[in-house]
1. Out of I, II, which structure matches -26000 when helix-only ellipticity at 222 nm (-39500 (n - 2.57) for each DSSP H run of 4 or more, over all residues; to 500) is calculated?
2. Of the structures labelled I, II, which one yields 20.4, 65 when Rg and Dmax of the Cα atoms in Å is computed from its coordinates?
3. Given that log10 I(q)/I(0) by the Debye sum over Cα atoms at q = 0.14, 0.22 Å⁻¹, for residues 102-173 alone, derived from a single structure, equals -0.59, -1.00, which label among I, II identifies that structure?
4. To which of I, II does the computed value 0.95 (FRET efficiency 1/(1 + (r/R0)^6) of positions 158 and 382 (r between Cβ atoms, R0 = 35 Å, to 0.05)) belong?
5. One of I, II was used to calculate distance in nm of label points 7 Å out along Cα→Cβ at positions 54 and 190, giving 3.9; which?
6. Taking distance in nm of label points 7 Å out along Cα→Cβ at positions 150 and 254 from the coordinates of each of I, II, which one would give 4.1?
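Values in this text are rule-based calculations from the coordinates and carry no lab data. Keep in mind the model is a prediction, meaning the values are calculated, not measured. Cβ atoms are built from the backbone, for glycine too; each structure is taken alone.
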Structure I
Amino acid sequence: MTADRPSTKDTPETGLRLGLRANLAQFSLLVAVNALVGGVLGQERTVLPLLAEQTFHLTGYTFLLTYVLAFGLTKAATNYFAGTWSDRFGRKPVLVAGWLIAIPVPLMLIWAPNWGWVVAANVLLGVNQGLTWSTTVIMKIDLAGPSRRGLAMGLNEAAGYMAVAATALATGYLAARYGLRPAPFLLGLSYAALGLGLTVLAVKETRGHARLEGANHTARADGRHDHLHADLTSKEIFAHTSFREPALSAASQAGMVNNLNDGLAWGLFPILFATAGLSVSRIGILAAVYPAVWGLGQLITGPLSDRWGRKHLITAGMLLQALALAMVALVDTFGLWVAAAALLGAGTAMVYPTLLATVGDVAHPAWRARAVGVYRLWRDGGFAVGAVLAGVVADLWGLRTAIWVVAAITAVSGLVVAVRMYETRTVQP
């Protein structure tokens with residue numbers, strides 16, 4: 001895998017250049033920082049559903065999923081503000097604030113005397129993830145320039161979700177050996193401390209790179225984006241990203257459904273596996289396979305979207321996710337669940353970096369951070385929708401029925417992309 005040539009020449013006024021090779025050191029540092037962001041999220045994947053059942057003795061699925069709902073709502077809202085604040089105050093201050101908010105999360109999970117503490121910790125976790133993950137996405141888009149946007153997003157999301165997988169596996173091992181608390185959450189605390197230190201001492205501001213790209217931005221020859229000029233208001237940006245602009249709005253709904261799937265996998269899959277009699281260590285393996293394939297796969301799918309285009313990769317990925325979810329609902333053995341988790345990870349890898357690259361393709365550099373924030377508002381709102389929908393359906397008709405319902409919704413979302421989205425990738429000179 002080779003880095004791209006810088007897409008602009010040096011500018012005497014700033015000395016800034018766009019491109020992965022020109023910004024390799026800072027880009028690599030941000031990849032490492034986002035791995036730590038993913039690790040903070042991953043500390044919960046295996047342990048928290050088991051903690052809910054075994055320590056707090058929660059029985060209703062809807063109530064159990066309150067922590068996913070709290071996380072999804074706060075992360076979705078914070079994503080929106082992260083984009084706005086990144087444009088107003090700069091990227092680095094927002095990233096530092098996100099890391100400061102991460103510090104109390106593992107401590108609250110360790111000391112939680114009741115489920116309300118866990119929900120409160122996930123409110124803070126949602127704020128942390130919204131500020132840190134959104135900002136690292138924006139900063140990498142700033143540095144990469146237009147020609148390798150898919151590769152940049154593939155590297156960013158791969159680092160984050162490989163860390164989610166590794167941490168899910170590690171916490172499953174720690175929980176099996178030392179108990180559900182405190183050992184697994186000490187790992188999350190170390191990630192937060194390291195992320196804060198690296199950001200304060202080594203990360204540099206990237207807002208100037210977005211301004212540089214904006215100064216050289218030209219509309220596409222077909223005039224499709226003439227209405228997406230530099231001076232849109234925040235209200236207009238929200239409307240375009242959510243509803244009006246075909247590619248942006250199709251990406252937003254697909255992102256929401258994708259994370260609806262992830263909320264289901266996070267909150268209910270460990271319970272399904274436990275009811276089938278699997279051990280904690282095997283549940284940890286299953287919790288890790290899905291984000292591991294998702295993370296590693298993005299190293300392939302991100303660059304492929306630069307070469308092949310965005311639309312068809314997203315459509316195929318959503319349909320593959322639907323197939324994988326149907327398989328989870330149908331089978332009941334460890335080996336087949338491993339295969340289903342791998343398929344779900346592969347479908348998600350096809351979709352995740354490609355949706356972000358689509359937003360970067362269409363949005364003007366002057367308001368791209370805000371568009372990313374709006375997209376991520378809808379995408380991570382899927383956690384909340386998934387928590388409510390899957391919890392209610394599971395309580396009324398059972399776990400497997402909830403998975404079937406989400407599989408059907410995912411298939412419909414893929415068809416919406418096929419009909420509504422146009423190809424956004426352009427070949428750079």
Structure II
Amino acid sequence: MAKGKAPRPRPARAASRRLLGIGGLGIAAAAYVGVDYLRYLAPSWHDRLQPALWAALAVAAAARAPFYRHWAAELRAALPFLGSIAFMLAAFLCEAISVRFVSAVMGLQWHRSAAPLPDTGQWLLLSLNEKLPQSVVDLLRAHIITLHHYLMLFIMLGFSVLFDCIKAPGLGIATRYMFTMAIGRLLRTITFIATILPSARPWCAAARYQIPEHPHPWAQKYYVPYASESSAIRRVITDDMAYAAVQAYPGEYRPDWGRMSFLVDILRPTPGEGPSWYHLLKKASGGCNDLMYSGHMLVAVLTAMAWTEAYGGWISVAIWLLVLHSGQREIRERHHYSVDCVVAIYVGVLLWRMTGFIWSARDNSHARRLAKLDEVQNRLIHAAKDSDIDEIRGLLKEVELAGQERQGFSQRAILAFAAVTIMFTLSCVLLAFTMTSDG
């Protein structure tokens with residue numbers, strides 16, 4: 001009988017990746033969400049398990065980092081990464097200014113009196129509460145996952161590059177994530193500032209902000225006189241000109257902010273909110289008007305898209321289910337209207353697809369190796385006919401090198417960058433762990 005061929009040994013890297021793909025990273029992500037939810041079910045167990053989980057993840061990352069083989073690729077991705085951070089911070093600043101404007105422009109009296117918009121999604125959820133079992137309703141209401149969970153899930157995905165779970169560089173997918181987030185935030189700002197929508201929570205502004213009772217002078221002239229009378233609106237449309245006399249309103253408070261005094265007309269400060277524009281913006285929070293579209297849902301969708309493209313598997317399906325759970329809870333708790341969550345989902349999906357040029361899960365090295373193999377194919381055939389083992393080894397070495405990225409940096413620079421990156425990331429984790437109450 002002919003002997004069967006011996007099975008080819010699988011590379012250790014492929015075996016470790018297959019093992020992690022079966023559940024390593026997914027189990028770590030599920031453990032993070034599950035342990036954090038214990039704060040509601042068993043607070044004492046949460047206080048014990050959460051520090052242990054974070055310590056285990058930090059130790060595993062620190063132990064793996066010295067053996068990481070793609071520090072040169074990470075170093076090349078460092079400048080785009082820093083640029084995306086600056087872009088995202090600028091987008092957040094623009095969004096915070098706009099959130100304060102739409103919250104303050106109409107004054108507290110409008111916030112108290114403006115009726116919420118009719119939302120069929122809210123009606124549907126209320127009707128389902130009457131028909132579904134109470135256990136299902138309790139599950140839908142549960143705060144299983146919130147904003148910080150999605151952010152930490154993405155951080156875990158980025159760090160998984162140390163274990164070859166996703167394609168290097170990790171800073172590449174982080175750059176894409178933050179760049180996409182910045183674009184999404186800017187589009188969101190343009191959308192909600194274009195038309196001011198009433199909040200689904202009419203009491204929110206009075207509880208959160210110190211803003212004037214009366215409307216902004218712009219609203220006094222162009223909106224208030226025509227807001228409640230159809231004939232007045234018809235005349236504005238016909239004349240295409242504001243015609244009504246402005247009523248007597250209190251004057252606007254105008255602090256001296258130096259070069260930033262142009263923000264006074266936009267932010268509408270009050271005497272009790274502090275001396276600086278920056279102090280005021282820190283209170284902007286998520287706003288009280290309905291902000292089309294949901295920023296929380298945008299973060300959730302981008303995290304789910306990153307997991308789906310970079311890692312896939314059952315955990316990505318689970319994250320998408322959690323995204324849907326977050327969406328219905330945003331609607332149920334009236335943080336947003338249904339349209340905000342729906343728009344955030346397809347905008348997030350489309351934006352992530354459009355920014356694939358920054359980082360992609362496709363392995364370009366495989367294509368480079370195939371191209372090099374086509375180039376040396378004839379030489380390889382002749383070497384095989386001549387039984388020239390050294391020539392065959394040399395050609396195969398060229399094919400392998402074609403798939404590898406060029407270093408371009410000295411070993412000392414790579415080691416220094418690796419050390420700085422490890423210390424920086426571990427410091428961020430420690431600060432997050434010690435300075436936040438939600439992990």
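1. This figure was derived from I.
2. It must be structure I, since only it matches.
3. I
4. Answer by label: I.
5. This value belongs to structure II.
6. Derived from II, not from the others.
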